[in-house]
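Values in this text are rule-based calculations from the coordinates and carry no lab data. Only a predicted model underlies this, so the values are computations on that prediction, with no experimental measurement involved. Cβ atoms are built from the backbone, for glycine too; each structure is taken alone.
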Structure I
Amino acid sequence: MTTRLQPGDPAPDFTLPTDDGREVTLSDLRGRRVIVYFYPAAMTPGCTKQACDFSDSLDRLEAEGYTVLGISPDSPERLAAFRQRDSLTITLLSDPDKEVMTAWGAFGEKKLYGKVVQGVIRSTFVVDAEGRIELAQYNVRATGHVAKLRRDLGLDAA
């Protein structure tokens, strides 16, 4: 069973490549609150909905001091195509070895169409300015998740 992070736990640090060739290191973002979300695959219906919802909310989230990072096992090239196709504005990171997903408890056993399989567990975390988990949500639904997260964070759902 995958170990799940809880509020108060230190957020596992990582350095991952973006879709445009840069690298992002979580600990470099200390002093800001960071929303880290894990999704199974770029350019699938649910993942597209979720990424578009985060992009649509990005200005408001940034104004409230949040940085948004979306992580999937897709290659940087596929993430670049995803960004271009859907005009995404959030930072997309590639974790092809699923090491970061595993460290965050976002890869492991899950049910898919009634069968137990190994895969990416759609999850969202809020990391506080000191690098600790403030909020950990596993098995989230793609549709409506960003609106719910905004409510959970005390922001309007608009």
Structure II
Amino acid sequence: MKFYKESEYRAACEALFQKYKVSILNLIPHARVEHVGSSSIPGAISKGDLDVFVGVSPEKFNESIMLLKKLGFREKLETLRAPALCMLESGIEDVALQVVANGSTFEFFIEFREKLKASAALLDQYNQLKLTCIDLSDEQYRELKSEFIERVLRK
């Protein structure tokens, strides 16, 4: 697994986010579209991928997923799927959408981002965790990262 310093990925991820934000809002005008994940956190190391939070009303959740598939996204297999959360991935670029029903517990993507932005110590711990995962499998990395996220959210 390879990680990049902020200077190596940030500008490209931000430009890609702006492109997708416009496309998503054209399809779902009332969606909350936010840049989340490591690439949204100043100073974070990242795999260089883009994660986008798409918050929609619970009544429009399933319809929104169908609309987003028109942008070339497909449901991401082997991830949590719930009535208020659907992970989509691009078949073209390294972009994932976290489609979330507004008001659900899955808004934690934003809460986690904000906690790391507010704490240099937490961000340093997160970066160090990633550096220890370079030789691990994707599954091992996701498990360690999930444990860290859960700890941060409990604080």
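Computing FRET efficiency 1/(1 + (r/R0)^6) of positions 5 and 101 (r between Cβ atoms, R0 = 35 Å, to 0.05) gives 0.50 for which of I, II?
II
If semi-axes √(5λ) of the Cα gyration tensor in Å computes to 25, 17, 15, which of I, II did it come from?
The correct label is II.
Here relative contact order in percent (Cα under 8 Å, 6 or more apart) was calculated and came to 32; which of the structures I, II was it taken from?
For relative contact order in percent (Cα under 8 Å, 6 or more apart), the value 32 is produced by structure I.
Given a computed value of 3.6 for distance in nm of label points 7 Å out along Cα→Cβ at positions 21 and 133, which structure among I, II does it belong to? The partial results should precede the final answer.
Numbers: I: 3.6; II: 2.5.
So the calculation was done on I.
Identify which of structures I, II gives the largest calculated value of mean count of other Cβ atoms within 10 Å over residues 69-76.
Largest value of mean count of other Cβ atoms within 10 Å over residues 69-76: I.
Tell me which structure, out of I, II, gives -15000 once helix-only ellipticity at 222 nm (-39500 (n - 2.57) for each DSSP H run of 4 or more, over all residues; to 500) is calculated.
On the way: I: -8000; II: -15000.
It was calculated from structure II.
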